[in-house]
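Any read-out appearing in this document is the output of simple, stated calculations on the displayed coordinates, not a laboratory observation. None of these values were measured; they are calculated from a predicted model. Cβ atoms are built from the backbone, for glycine too; each structure is taken alone.
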Structure 1
Amino acid sequence: MAHGLAGMKNCGLEPFAELFAGNGLAVLSFDYRGFADSEGTPRQLISPKRHVQDYLSAIKYARTREDINVDKIALWGSSFSGGHVIKAASKDKNIATISAQVPFVSGLASSFPIVIKNGPKYLFKAVTSCFRDIFRAITGRKPYTVPVYAYPGNFAILNTHDSRPGYDSLIPEGMEVVNAAPTRIFLTMILYRPTAVARLIKCPALVVAGKTDSLIPIKSVQKTVQKMKQPEFLTIPGGHFDPYHGEQFDVVSKKQLEFFKCHLATHS
């Protein structure tokens, strides 16, 4: 399991991991290369391609362990990584099951509402900053970065009404985070479409969506679920960050635990 857009494993993932581990499941939680304590440069680079590769590397490592059932490996992802687990499972046919929580499934579907709400100035700034960063990469210079999240009216990759409060709610007290990422993500995010490979997901898949999600349109998630072979779809009466907290965390995490235990059980 790994986090979403610029997230780190100790920012909201530990309660899920602890619940799963406390009920007999081995959990491998990791940070992508370039984030937190993981090595790699450029730092803070949000790259769907690299993130999926990191998932596949984590799976490869897990299969070297003698203390787990290597035939019963599941993938868990949330938000951006909800899309990553779809991509990873489409590449690795031996994955037993996946859980995709408020998953990013289409760059166009998620970007369009943000662009419409922010207007042409936001679009122009996103495009120019993106190519500024790409030019810096080509010429071997330090990446050009912008905030990952901000309040509405401020320029950032995400600036919906709940983006800043949502991210802040996941950060442990006293922990310092880098709220910045290279702006080439504006281009790669629009082109990223995990929904395009959803038809290749033949293993059981639990997909959770928020009815009032400001970042992931629920219709795009529903269309993705319809392409899968063995989907189970759970909707919650909340937004993008609600599965991490309170009552919705209890509902979602317990459902995920039940789902995993059902499909990862070893029958003699």
Structure 2
Amino acid sequence: MKSTPGHGRLLSYYDWGATPFYALQADQRFAYCMYVPQSYDEDAVRTYPLVVLVHGSNRTPHVYRDAFQAFCEEHHCIVLAPLFPVGMGAPGAADGYKWIEAHGIRYDLVLLQMVDEVARKWRTATRFLLHGFSGGGHFTHRFAYLHPERLLAASIGAPGVVTPLDLSAPAWRGVADLAERFRRAVDIDALRQVRVQMVVGGNDVETWEIAVPPGSPLHIDGINDETTSRIGRLRALQASWERHGIAVRFDEVAGVAHKIPGVLPAVQAFFADVIAGR
């Protein structure tokens, strides 16, 4: 335990509670912040559940982290919230992390470097719980295709464009060529072991930001087109996973538009069940 209030033998005052942003030591272009509960025990043998929260396009990881403070204290878990800055690889580049790889950067591997760095300092579990909303929802379901063995749970929140579990179409219309592109084919058996939630607001129906016109390499009739809302897209993603025997908990939150605060109670309820082993 902490030897004096706010201080430990190994950790500083700033390594408990809502932490500063830390530069990732493996690649200092990236950073992350955390929440560490006051019950964290430096001397315990146990590991702590790790919840990873991936931001959307507006890049406010600290807001996601702060919304989980009470959750962390209640469930004795730790939050990691990465920052993937705009402008990585090219001025104004904002969407690279959503597609896993851009400008020579593998965002999935950057996140795993963060997770491993945190585990060395705070004894977090090897398998973690991952949530992303909007742009973070893009990242979360594509990360799950590549690294299901690292996930205890995946909560996929309202992505604008979805990649169905289609073994006949190339990325990112499907997943047929992931082995060639990323040296990791989809392990469906491993994905079946991940607890999965798909979550979206019941009023999340605007398509102006996510319309995919015919002729786009991402256009899929009825899934990623000009008129299908995030609700319809997420339902299509759900159907593609369930066809392969992957159980999905689908939460459509009544009265909520495309706003992260409205869906977080459903995400936290899901994660609470996972941590409790329910």
Distance in nm of label points 7 Å out along Cα→Cβ at positions 15 and 47, calculated, reads 3.3; among 1, 2 the input was structure 1
Among 1, 2, considering only distance in nm of label points 7 Å out along Cα→Cβ at positions 39 and 71, which has the greatest calculated value? 1
If mean count of other Cβ atoms within 10 Å over residues 79-86 is calculated from each of 1, 2, which structure is the one that comes out at 22.0? 2
Value -13000, calculated as helix-only ellipticity at 222 nm (-39500 (n - 2.57) for each DSSP H run of 4 or more, over all residues; to 500) from one of 1, 2, is from structure 1
Matching task: 2.0 is the computed value of distance in nm of label points 7 Å out along Cα→Cβ at positions 87 and 199. Pick the structure from 1, 2. 1
When you work out mean count of other Cβ atoms within 10 Å over residues 31-38 for each of the structures 1, 2, which one comes out largest? 2
Read-out FRET efficiency 1/(1 + (r/R0)^6) of positions 103 and 167 (r between Cβ atoms, R0 = 30 Å, to 0.05), computed value 0.60, structure in 1, 2: 2
When you work out relative contact order in percent (Cα under 8 Å, 6 or more apart) for each of the structures 1, 2, which one comes out largest? 1
